[in-house]
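As structure tokens, here come the structures.
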Structure 1
């Protein structure tokens, strides 16, 4: 099979009144581009033909059933992934809620401790003023 490079690299013999070298090179490049386009189209058609060969001889109902099965599998897989993600997020939410509850308990405990310290300081100040008034 002839390749793009074969067209571009082709050398022509020079003669006294031969072809214009620039024109020949331009034409080679133009043909090479078209050659690439044709090769790409051939590959595309070969893929289509391969798919056709897979389904050739199958009944339309069988093809539709196979498509439905593939669709059902995709939906099932998506549902499993969604369920897994939801489960993970629920667990994460629960951990965060537990952390918030623990922090609220620590906050309440800290506030109680500070209030007790303030009450003790207040009592000490009252005792100090009472002793100084005497």
Structure 2
């Protein structure tokens, strides 16, 4: 009985797009909105949840694989830009404890200098300009 149901579901999903990273993201957003709606009890959350679920299942059951794949690729590009930017920001914040970051006055190159060395002469690796800063 269970094997028969699995077989029928597999046959139904043949030629359909299925779940991808964008679909998983939509499921996560739907869950977050569901929790927010549970605590706020506003009707707008119900409509947002319904729209997200309908769109998610539309994508899963779609037979236009090329278009859904293009949507997923756009999402992954956008998502990677955000995670890259957040990673850089996190690295900079962790680095602030041990290093200063100065910009070269002539070319604008960022230079990472360790803290606690007093006044030092910094030589830019890009344009070889020299300037003095506190570390």
Structure 3
């Protein structure tokens, strides 16, 4: 199956830990996941527009590069994390949910949704205060 043109290859992704285990309450796990996101971007596998790491799930807004399918991009991220975590029990639920971004308004809506997720979950007062989110890097103080 041919890949879609790049301009319609941006996706909002949600993936959940196995049994909703709060793996990312452990700072080293969250930092490892951030490292893996950055490595995949540096390797040219995807463009990462926004992300948040919640205690038991993640949200990503990403565009796979033209030679990488969405499934492969998530395999690079989830598989690498699982491998490097060296966890005995399963790390992830086997699938992920995705939504293809339709236009600039849809992009903006999902980016805001991602950044506000920790605020809605009462993990922080403002999106910029949450340490495991791309909103933190948008803060004027950083």
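Tabulated values for the structure
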quantity: Mean count of other Cβ atoms within 10 Å over residues 10-17 derived as 7.2 - corresponding label from 1, 2, 3; calculated: 1
quantity: Which entry (1, 2, 3) yields the derived value 1.00 for FRET efficiency 1/(1 + (r/R0)^6) of positions 18 and 90 (r between Cβ atoms, R0 = 30 Å, to 0.05); calculated: 3
quantity: Answer label among 1, 2, 3 for the case where Kirkwood radius over Cα pairs in Å, calculated from the coordinates, equals 15.5; calculated: 3
quantity: Test item: helix-only ellipticity at 222 nm (-39500 (n - 2.57) for each DSSP H run of 4 or more, over all residues; to 500) calculated as -21000, pick one of 1, 2, 3; calculated: 2
quantity: Which of 1, 2, 3 yields 13.4 [Kirkwood radius over Cα pairs in Å, for residues 26-105 alone, calculated]; calculated: 3
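The numbers here are math on the coordinates, done by the rules we state, and not lab data. Remember, it's a predicted structure, so these values are computed and weren't measured experimentally. Cβ atoms are built from the backbone, for glycine too; each structure is taken alone.
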